[in-house]
Structure I
Amino acid sequence: MAHKVQRAPHPTGSLAGQLLIAMPGLSDGRFTRSVICICAHSPEGAMGLVLNRPIPKLSFEALLRQLGIEPTPPQRRIRLVNGGPVEEGRGFVLHSGDWHGEGSLPVAGGFTLTANVDILKAIAEGGGPRQCLLALGYAAWGPGQLDAEMAANAWLTATPDEALVFDPDTDTTWARAMSSLGVDPGRLAEAAGHA
């Protein structure tokens, strides 16, 4: 018998600051086994960053060279991920809330999102936030689209923790996110959440 997951609605109605964990039966191949940090969610739509799609062909050092940011090599490095299929040339740094710069936006759950090159300079110089990752591109949903996907059981939600969000071991992120909910993906019914 398959394990069924019951999902309660998020108390604020917004999923901002939550993790979306792709259900095993998710039909959109771009998000298979994805874990996404939702940075904004309102009636106008939602935006999030995929956490577990590394970009193997681009290093932080190469990106700094492209942007003309010194020092090269950097004193500190940051993990790069493909944040989603929208505007893949646009960068966002998701980081711990201990650093703020111009244009930094707080994200529920204690995270901050910054899309300004000043944060890349700070990291290259050895400073910046304690924990961070750089996402190129993002995932986006139009009005009501994410809510419809939630109702169709495409995603599970979880409260994020820094250990999962910023861990460079992206090969196990999805399984660990599922495990954090007490879910065994092998026993999960595709129609989870329906009674």
Structure II
Amino acid sequence: MADHVDDVHRLLSAMTDQPVHMLGCSFGAAIGLRLAVEHPGRLATLIAHEPVVPSLLPTAAERVRHVRELKELQDLYRERGLADAVVKIAEVLGIDPAAQDTEPGLTPFPLDDRRRAGFDFFIRNDFTAIVRDTLDIAALRDTPVRVVPAFGRTTPRHVFDYRCARELAALLGVEAREFPGGHNGNTTHPRAYAARVRELLPG
């Protein structure tokens, strides 16, 4: 996680000397929260959509359960491959691929070799980064960055990612904002999702 945060910090520093508005989805939201703590001057706003951050959960039992879930998904991927792992990942995140509401006219996004390689790195490495993350919750509470916790309209209310968004809102004393679609609303409802992002940014 430290490598990802450092990469984002260096990229933003190379592009501008001004604080930026950042949208972080899922694992990207976890990176954004660390950035808000460690390099708050880089961010003006962070929209954190369903952050996968077990340490946000209020009880040790919940945190342990979801860490175990991530480790089991890695094991499933190593033993049975991507197809079975993706099905289980979708289930954990509250996504039903067979019954997703989508915007009309979406461009197909095939699972090609490049995406398979991305999934391979993500499951093997970034799941471990999530499990080992050491986000400073107390420091997050005091960040000067405007953090906007967000969740998908169709994300089931019992799943891990939705609970993290709600707990983040409670930690910061702000309102959690609803977005179109579910955990992957940015890909199922890209136009409506982009419009919602613009609504929540100043100016």
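Computed from the coordinates by the stated procedures, all read-outs in this text should not be read as laboratory data. As the structure is a prediction and not an experimental result, all values here were calculated from the model. Cβ atoms are built from the backbone, for glycine too; each structure is taken alone.
Computing relative contact order in percent (Cα under 8 Å, 6 or more apart) across structures I, II gives 26 for structure II. Source structure of the calculated read-out (semi-axes √(5λ) of the Cα gyration tensor in Å, 31, 17, 15) within I, II: I.
If FRET efficiency 1/(1 + (r/R0)^6) of positions 61 and 101 (r between Cβ atoms, R0 = 25 Å, to 0.05) is calculated from each of I, II, which structure is the one that comes out at 0.75? Traced to structure I. 0.55 is what came out when FRET efficiency 1/(1 + (r/R0)^6) of positions 125 and 173 (r between Cβ atoms, R0 = 30 Å, to 0.05) was calculated for one structure; which of I, II is it? Corresponding structure: I. Among candidates I, II, the computation of helix-only ellipticity at 222 nm (-39500 (n - 2.57) for each DSSP H run of 4 or more, over all residues; to 500) that gave -4500 used structure I. Once distance in nm of label points 7 Å out along Cα→Cβ at positions 37 and 93 is computed for every structure in I, II, the highest value turns out to be that of II.
To test your reading of the models, identify which of I, II gives 12.8 for mean count of other Cβ atoms within 10 Å over residues 77-84 when calculated. Here the read-out was taken from II. Largest in percent of Cα pairs over 19 Å apart, for residues 45-148 alone among the labelled structures I, II is structure II.
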